[in-house]
Structure 1
Amino acid sequence: MDLRLTGKRAAVAAASKGLGRACAIALAREGARVAICARDRDEVEAAAEADGLVPFVADVSTPEGAAGFVRDARAALGGLDVLVPNAGGPPPGGFADVSDPAEYARAFQLNALSTIAMCAEAVPAMQAQQWGRVVAITSIAVRQPIPSLILSNTARAGATGFLKTLAREVAADGVTVNSLQPGIHDTDRIRQLSGGATSADGIPAGSVGRPADFGAVCAFLCSEQARFITGAAIPVDGGASAGLQ
């Protein structure tokens with residue numbers, strides 16, 4: 001299927017590895033021109049060179065860094081049609097482990113304010129051109145909170161509320177806003193949280209997710225064919241979440 005993304009201009013945050021990189025690669029393979037960012041210069045430049053992407057050094061854990069990445073990507077690409085907000089996850093821990101409210105503030109800044117800042121920088125121009133796609137990477141924890149990840153559960157739920165509200169406000173301008181909720185995928189983050197190994201226990205599909213499969217879903221949501229999908233929070237988890245919604 002031709003997703004009609006040839007020539008579209010995309011910015012994918014925190015994309016030197018993991019699911020962000022998978023989304024960037026999927027978009028590039030569909031013909032989009034893709035800018036990515038990461039904090040480590042060597043890492044992001046190596047990823048960009050390998051996959052034909054445009055690299056930027058940026059720290060999207062702050063609103064200023066997140067907005068700055070979008071501005072830089074837009075300037076380099078001559079505009080922006082697609083935005084994939086993404087950031088690393090906060091430290092693990094449950095209620096008893098996280099006693100300082102400032103830790104929640106830092107998590108919210110990382111996983112909610114960064115998304116808000118990127119959208120604030122990118123979406124008005126998408127509205128003006130009457131075409132745009134926002135596909136944020138959140139977590140299956142929004143649908144079914146994950147034990148010992150209280151910071152991530154809280155912050156990503158906030159981001160999801162913002163994205164749903166934004167989607168309804170800009171839909172008539174040709175801009176769709178969706179989020180993808182990854183479950184267990186074969187990424188550095190999952191290996192770090194699980195002590196170095198990934199397990200398919202509890203996943204009906206019988207295996208952990210492949211980042212490339214996740215990227216393919218992201219690319220589809222950015223396509224012309226997905227024009228009538230907006231405000232959706234879509235699990236990509238091999239059937240692991242048990243809820244009806």
Structure 2
Amino acid sequence: MQAKAGSEGDRAIQAVAQRALALVRPGDKVGLGSGRAATAFIRALGQQVQQGLRIEGVATSNASERLARDLQIPLLELGEDVQLDLIVDGADEVTPNLDLVKGWGGALVRERIVTCASRRQIILVSPEKLVQALGERGRIPVEIIPVAQGVVSRRLKELGVHPSLRLNADGAPFISDNHNLTLDCALPKPLKDSSAARELEARVLQIAGVVDTGMFLGTAELVLVGHDDGSVEVFQRK
């Protein structure tokens with residue numbers, strides 16, 4: 001259940017957003033993630049921009065781009081010569097070694113691209129996102145080209161996972177910002193370790209028609225975990 005404004009859950013999200021904001025320096029080029037925690041960060045960043053902070057941003061979704069424009073955050077195109085200083089984003093699962101599942105909100109491909117263009121990936125989460133193994137909380141998203149739905153679904157089942165087409169509330173297929181479909185893949189059991197996660201990722205990416213998976217393995221530098229009392233735990237990749 002989404003926290004109401006002023007609730008403890010909201011304080012936790014605001015706490016990690018403010019902690020991430022402290023990592024932004026004047027002149028930085030910043031990747032703007034998607035989802036609830038990233039939205040809180042974008043709002044906090046927008047306030048600083050309106051008070052004179054000079055930065056530029058690259059959004060990972062249409063929703064984040066609209067919000068950034070509303071807040072007067074300058075945006076730039078992600079050209080060949082653009083290197084971002086950091087991306088601030090959320091995650092749906094975080095393991096002890098900081099491997100991630102992302103994409104429950106549907107923006108995983110652009111999040112991957114902006115992450116690839118960033119020197120640092122900073123992840124903002126609340127404690128329920130912390131898991132011992134990927135797949136513990138549920139599905140692993142896979143974005144696919146629409147015409148490949150049948151082929152990809154069959155191959156995923158051969159790998160032992162159970163794909164289901166993501167739908168909107170009205171029952172229509174969810175369409176990503178890239179005009180693709182998303183298959184939410186249930187695992188028979190959580191992946192036992194990072195090697196199993198990397199093996200599964202590699203095998204899924206070999207399937208024709210797969211654009212990307214929601215497994216972000218070895219990308220996060222820092223994970224900031226917000227708590228109901230407003231405190232923040234900091235986990236750094238070793």
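To test your reading of the models, identify which of 1, 2 gives 2.8 for distance in nm of label points 7 Å out along Cα→Cβ at positions 111 and 127 when calculated. Only structure 1 yields this read-out. To test your reading of the models, identify which of 1, 2 gives -13000 for helix-only ellipticity at 222 nm (-39500 (n - 2.57) for each DSSP H run of 4 or more, over all residues; to 500) when calculated. Corresponding structure: 1. Could you tell me which structure in 1, 2 was used to calculate distance in nm of label points 7 Å out along Cα→Cβ at positions 47 and 71 as 2.3? Corresponding structure: 1. Once distance in nm of label points 7 Å out along Cα→Cβ at positions 63 and 119 is calculated for all of 1, 2, which comes out largest? Largest one: structure 2.
When FRET efficiency 1/(1 + (r/R0)^6) of positions 55 and 167 (r between Cβ atoms, R0 = 30 Å, to 0.05) is calculated for each of structures 1, 2, structure 1 comes out greatest.
In this comparison of 1, 2, the computed figure 9.6 for mean count of other Cβ atoms within 10 Å over residues 95-102 is attributed to 1.
Comparing volume of the Cα convex hull per residue in Å³ across structures 1, 2, the highest value is found for 2.
Each value in this text was obtained by applying a stated rule to the coordinates, not by laboratory testing. What you see is a predicted model; the values in this text were computed from it and never measured. Cβ atoms are built from the backbone, for glycine too; each structure is taken alone.
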